[in-house]
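Asker: Structures given as structure tokens follow.
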Structure 1
Amino acid sequence: MQLFDSHAHLTDPAFNSDRKTLIENVLPQDGIAGVAEIGCSPEEWQETLTLADEYRGFIFPVLGVHPENASKFTAAQETLLSTLIQRACAVGEIGLDYTCLEVADKDLQQHLFMQMLRLASLHEKTAVLHVRRTAEDYSVYDDTFALLKQYFTAPKKRPYAGVLHCFCARYEEAEKALDEGFLLGINGCFTYKKNEYIREAVKKAGPSYLVLETDCPYLSPQGKRGQRNDPSNLALLAPFVADYLGVEPETLAEITTRNTKALYGLE
């Protein structure tokens, strides 16, 4: 069973002690066929590209600016990203995060998101969306979809507009994302006992428009919570998701790997 991690942060310092062994030995042995590496701050861009260059054909770079960095993003960084983005598979992770308004208010985040969407449109890249709400306030999704409609043009050469990374919402939000051509990124959050609403939404959406991700080193699946996450944990996530959706793990692996490759233009 071959699995593709659609969203990881392997340049994170949490992997400094064993990154090489993990990538060269552990992941291939555990059936990981590829990893999309996310560089979502200017400090991470070159590290992400360097790692992808070192493991060409296995690690694929995605570059962007996370909304928490909106107050620090400069014109010079925008110019640099406009050059580097040609080497990336997608723009991300980008979007809106209303849990960090103390470091970047809504206006700053929305302006940055607009810049990133225009960049993705210009270079015909898919978008990796980070959308995070506060408590039961889902208005951040309304704001996200409104900005997408206004500033984003999906790449014509790819079957998907992007992915709603770390899907943690209701079917209402899932349906809007699917209608806009976005896949749903499923990770360890799907396995947490309290998140039945996420599982119900994903089951209603069905397996055809899913990708699997770890968001490592964060969000380890149930049973490994509190431990460092890494792409090998997809081998735990995939059977859990498949069982809930009523499909075979191998079928889910095939669907999500195919979707991830299509998402990032790797086919």
Structure 2
Amino acid sequence: MEIEKDMGINASGGDDISNVSVLHTAINPFHYSIGSVVRDKIFEKMITGAGKVLDLGCGLGYFTDNLAKRNFTCEGIDLDDACIEYCQKYMRGSYKTGNITKLSFLNSSFDYVLCSEVIEHIPDERLILEEANRVLKRGGVLVATVPCSSGIFGSLFKRIGHNNVDSNSLEYHWHKGYTKEQITELLAKYGFKVIEHKYTLIFMSEIVMAVTKIFVPLFIKKKINSQANALKIKDKWIWKVYVKLFPILKAMCGIDRLLVKIMKGHMIIVKAVKI
């Protein structure tokens, strides 16, 4: 398979879970995403204990894999075949291609549903939120992240890589951003009560994310239309430079931990209970 060739791994050797645990942090490009690292720290506090987790729109499985490492039973689903092929080979958890607005899972199947940067990609939010509610157990938890229109840059940087694609792209933003009040009201409409919210991507981290979204299309010579696009840049010299610089960029973004006390961010993370 093309992905196997790209990773330099011989598929004939079979799936060795011990190798996956070594490979996933080295290969998954979202290990080096400021936005992903920031979210993951918050997810660790919002998704606790044990149980079954469904990751709607799992992409390359970065968050699913991290939750599986914490002994959650994880399922990931995404429309993108390339992403699911990658996840099935390299990430912990169970993965399948599917429509996240028409899930095949039984009612009340999961303790948690994770829906990170997905709702804005769905023309009719009702479709995904009704399905999330259906597959959650009563009292189950939805953790969702959405772009926030209340940050200092508004939706300026969020448009990069999303609004320059047509509406047929998986990366298109049908909804440009939400306020805390809007996402709370939306979730309440479909049977959820928000019990916690956090702002993130306050200032420096939003700038870093914007710069990376500018450079990736330049080096892969196409518009971003899938998380799997990130796999095409890993052998480029710019990626090797970026990986070396990542600890410095991460440290620079630490200023956002202070700014969040006085500023709203460009992403809202909400924890909501099914009622």
Structure 3
Amino acid sequence: MPSMMFAAGVRCEGCHTVTVGHGAGGVSRASAASCVACHGSAYATIFRDWKRGTEQRAAALSSQLDETANALGSARGAGGTLVADARHNLGLVRSGHGVHNVPYAYALLRKSHDFMNEARRARGLAPLALPWHEPPYESPCLTCHSGIEDQRGTIFGRAYAHAPHVVEQKIECTACHRTHEEKPKGEILRFDAAGCESCHHKAAVIAKPETCTPCHGGLKTGTVTSYRGAFSHALHIDDAEKTCADCHDLSTAPPTLKKEACKECHDT
């Protein structure tokens, strides 16, 4: 699993451009600036995501290995060997700086987790859950966007997390994004906010109305303008005990207001 930079013929000096120290003792270091010089400003974020992702996975695995070592005690034989192999892989990622080859670093850490759980099963211990998310499919996008499944942010003014979409729903990258060759400059998603409704509001029809809150969680913090004037969701949800489906037709995309529902409590 060679590094994509190695495969492209990039030498160490291509990224390690900043010298720290003087003379023979000087050390050349790399930074996000090295990525930007060739790939553009967007790669500064990718570099930081790579670095943070490998460090977080290594730290999470190290914690689980310590827990397993304490549970196994002075285990000898296969269990001890498996834990030692897992620690060896972890040490390689840390000492070799996993950011040099993120896919390989992630593969090593994943194998270490497998070794650890194999050792636990051999001693009758329950396996530990993977302490990070992994995409359930392969995609050329993940060559550069490794760790995207853990990224959070905002889109269309709402909080957004990749994990529910990538890991749980198995939505592939190109369902929401164009490839770099296709997308216009500055584009993030291939559609506007209405593009999200084809999935989210379809789910609302068959699920409990409470599934609305992951996207509309802040609706009780203020008022919105309605045909009757200022409308408080908090008053209707908390005091009148109304649900989303009581006032909205969830079978439409986007959901529409049931004006007749207002007449149950209001004169007009």
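Throughout, read-outs are computed from the coordinates displayed, never taken from laboratory work. All values reported here derive from a predicted model rather than from experimental measurement. Cβ atoms are built from the backbone, for glycine too; each structure is taken alone.
Asker: When distance in nm of label points 7 Å out along Cα→Cβ at positions 68 and 196 is calculated for each of the structures 1, 2, 3, which structure yields the highest value? Show your work: numbers first, answer last.
Answerer: Values: 1: 3.1; 2: 2.5; 3: 3.8.
Sorting by distance in nm of label points 7 Å out along Cα→Cβ at positions 68 and 196 in descending order puts 3 first.
Asker: Turning to a different aspect of this structure: Give the label, chosen from 1, 2, 3, of the structure having the highest value of distance in nm of label points 7 Å out along Cα→Cβ at positions 36 and 212.
Answerer: Between 1, 2, 3, the highest calculated value is found for 3.
Asker: Quick check for you: by mean projected area of the Cα convex hull in nm², which of 1, 2, 3 is greatest?
Answerer: When mean projected area of the Cα convex hull in nm² is calculated for 1, 2, 3, structure 3 comes out on top.
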